[in-house]
Structures are given as structure tokens and as C-alpha cells.
Structure 1
Amino acid sequence: MRALKIFLAVVFAWTFIFVPAQVSAEKTTVILVRHGETVYNAQKRVQGFLDIALNENGIKQAKLLAKSLKNYPIDVFIASPLSRAYVTTKTVAKLHNMKIAYTDDRLKEINFGDFAGLNPDEQMENFPKETQQFYSTPWLVTFPNGENFRDLQYRARAALEDAVAKYHGKTIFIGAHSFVNKVIICSVLGIDLEHFWHIEQSNTCVNVLECNDGVWSLMTMNSVAHLGKLVN
């Protein structure tokens, strides 16, 4: 009997020391998506806070996105309040028989201020210094009567973290914008905004982020497979 007790004690101790305890933290998955195409996208005009609706192609893209995710389990839908992101998100949620849980102003596109509505040529003509910074060193530019990329990153990351805290362990769909997604990806990967232009975000692209105990991983970036393409 004594020998049996010693044996069981050794087995228990070995299990306690060498068998990892079950991780208590649950994985949270974020499906981060850019909105469908608008007429301003097609014309290469920046939009920012301007509430530009999806064009015909953008609506088609949103429907293809929704179809591709129809059988993928999603627990909650969150969106920027700007209609191009809201309608894209609503289109996906509809095929899940769900509604958008809430909109978050912090997910709005960067405030381009006086740049809003301008194409690259018009930007250079009216704001040469800021335009040069925008395309070469975006982390240095503050748009006239608008905001800068550090401010955008701060508010967008805060919106992401709040969503993950509220829906811990769930799968969260977030419908947002190109620059919002780019600064979030830079932030979670711990890379500086000097890499901003190295990250592409096509219309209705899918990014998949996972958060495990506060540690982020980028699982998928800029996927447009639902549009029948590898890249846009």
C-alpha cells in the first residue's frame, strides 16, 4: 500500500510539473474588412469623413464577400458609421440573419480635412508640401483641418481593443476603411507607420487577426479570393 501511495504521488507530481495546464485565455478572432468600391475609389479621390455610398461594383463586391462568409461562424458585427462600411457590413450580417451590434466613430476613415474629395493631381496642386509628405513619409503629415496618422492609429486601435474586451473569445467582424485597417495592422504587428504604404487594402479585402492572451497574430491579409482574384 505504501509503495502504491508513493507511486501515485510521483505520477501526480510529474503530471503537475510536465503536463501544461489548460490555457485559460480564449482566442478572439477579428475579421477586419475594408468596404466595397465607391465612385471616389474609382476616381482615386480620397474620402475620409465624406459619406460616399457604394457604387454598383461596390454593392456587387459586398454581396460576393457575404456569400463567401455565409457559412463561417461570426458572433458579432461592428462597423464604421460611414455608409460605405456600414452597408458592406450589413450585407454580410444579413446572410447570417444578424444585425450590426453597434457602430463606432473611432473606426471612421482618417479625417482628410481639406484633402477630402481631391485626386492626387489636385492634392499636389493645392497642398504640395503635405502631398509630398503623404506619399513619402505619411507618419509626418497632418492634413489641413484634418488629423494625422498617429491620431488615427490611436483611436482605431482603441476601438479594436474595446471590441475584443467586450466580445472576448468570440469571432468579431469589423467593417472599416483602408487607412484604418493599415494602421491597425501596423499596430498589432508592432511595426512603425513608416511601413504604412507596404500594406495593401483592396475593396472588400479580408484580414484575419487572432488575439491570444493579449498577443496578436496576423493570419490573413488583403484576401480578395471572393472576387475571383489573388490580388486586386
Structure 2
Amino acid sequence: MKSFLTLFFVFFSVLPTLYGQNQNLENLKTSDKKRLRFGYYLGLNAVGAKMEYLPTSSSQPFRLAIKPKPSFDVGLLADVRINEFLNIRFHPGVAFVEREIIFPFSEESFSKPLRERAVKSNYVRFPLGIKLNARRIQNARPFLMVSMSRNINITSEETNLNDNQQGTFRMKRNMYAWEFAIGTDIYLPYFKLTPSVHGIFALNNEIVPDNNPNSDFTRYIASMKSRGVFLRFTFE
């Protein structure tokens, strides 16, 4: 995830300079005055999880290793202008998320397919945000955005009768989250390009415990809440 963030910040710092302040002409002068605008976005993501655990009966704590895998997301955009510095933004989409989850078990206790899992989650996302704009400088305009979202995990396996004993890692279908984003609107001659980075923070516990309350896989897990970084390119 560190290399993922480094790549973004290098791009983020260079692109506005190339297309913004070095240009003499202001592109799309009336674009931001429109009451309603539409667009779409493409992006990459790396999503892990914040884990909380219960105490174990031994001195050895129970901990999962969760490794985010680079994945992608796509979506649409509807933007309503409130005033020069404030917009309401609805940006629904689909995020394809993959995580590698490793349980702290020995080879003698469980086979590799039960100890190490590739868990894929496909979220249908419905974020609604408030976008705070800075003043436009030539062809660049930085912004901050805070959103709340409902995310439906259509591959959650929540209602599956099989659990981790059969190799099925179950998560809840609904995930609610708040999101924070920082980016820059770049005004090109024919459209507006917006690179941005988004942090997503789940509010509810997503894990579904195993059927057996004393399961070795889930009995020491108090909660699992997704945490992720999204690198997004929006076209308006």
C-alpha cells in the first residue's frame, strides 16, 4: 500500500503543475457555474481491515494477517452546485476488492487452504458527499470531500450455511462507511480531469462468526472493519 500511495502523491503533485498553472489560458470557464453536472470515474484500490480481538485463554494473542491486493473500481458521478465553494456529490459505483487472509495456525493443525485464503468482495457502493472547493488557480482547483456511504457486498456469503470449517469466509452483506478525499480538478480544453485519493473507513462489524461459537477461526475476533485507499480519476 505504501508504493500505491507514493505513486499517487507523485502524480498528484506533478499533474496540476503541468496542466494548471503553466497554462496562460483558462479552460472551461463556465463549467463550474452549471447547476448539475455528470461524469464517470475509474480507479484502483487497496483495501485491508481494522481488526479487534477478544483475549485468549493463553499468553499467545490471536491475530490475523490481512494483506490488501491491488484491485479496481468504476462508477458514475452526479454533482449539484450549491455555491462557488460547496457541492453535493453522489458518486455510486462498483469496487472489486481482494484481500489475502492468513490465520495464525500451524501446518499440523490446519491445511494450507484453510490457513490462507484469497477473499474477494464485490461492493456496490452508494456514497453521498460534500465537496469543499478552494479558489481556482488558472486551470487547477484543489478540493476536500467527506462522504457517507452504504456498500452492498454481493459476494459476502452471509447466508451460506458453510463457514470457515469448510473454507468459506463469511462477511455481512451491508457495510456502512465514512470517506475522506483530497484531489484537484484539472481543467483541460474539452473536459475536466480530477485525480483524487480516497480513504474509506467502515463503521460496522463485517465478519459473520462461524456456526460453532467455539470455532478456532472466529471465536477470538470481536470485529472486522474495512479500511482502504482508493486512487481515482474522474472525467466530467
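Each value in this text was obtained by applying a stated rule to the coordinates, not by laboratory testing. Nothing here was measured: the structure is a model prediction, and the numbers come from that model. Cβ atoms are built from the backbone, for glycine too; each structure is taken alone.
Structural remarks
- Calculated for structures 1, 2, FRET efficiency 1/(1 + (r/R0)^6) of positions 154 and 202 (r between Cβ atoms, R0 = 25 Å, to 0.05) is largest in 2.
- Taking distance in nm of label points 7 Å out along Cα→Cβ at positions 114 and 130 as the measure, the highest value among 1, 2 is held by 2.
- Entry that produces 68, 30, 26 once Cα extents along the principal axes in Å is calculated, selected from 1, 2: 2
- Structure responsible for 28, with relative contact order in percent (Cα under 8 Å, 6 or more apart) calculated and labels 1, 2 on offer: 1
- Label whose coordinates, when distance in nm of label points 7 Å out along Cα→Cβ at positions 26 and 170 is calculated, return 1.0 (choices 1, 2): 1
- Mean count of other Cβ atoms within 10 Å over residues 34-41 derived as 13.1 - corresponding label from 1, 2: 2
- Source structure of the calculated read-out (mean count of other Cβ atoms within 10 Å over residues 42-49, 16.6) within 1, 2: 1.
- Given -2500 for helix-only ellipticity at 222 nm (-39500 (n - 2.57) for each DSSP H run of 4 or more, over all residues; to 500), calculated: source structure among 1, 2: 2
- Origin of the derived value 0.8 (distance in nm of label points 7 Å out along Cα→Cβ at positions 58 and 106; candidates 1, 2): 2
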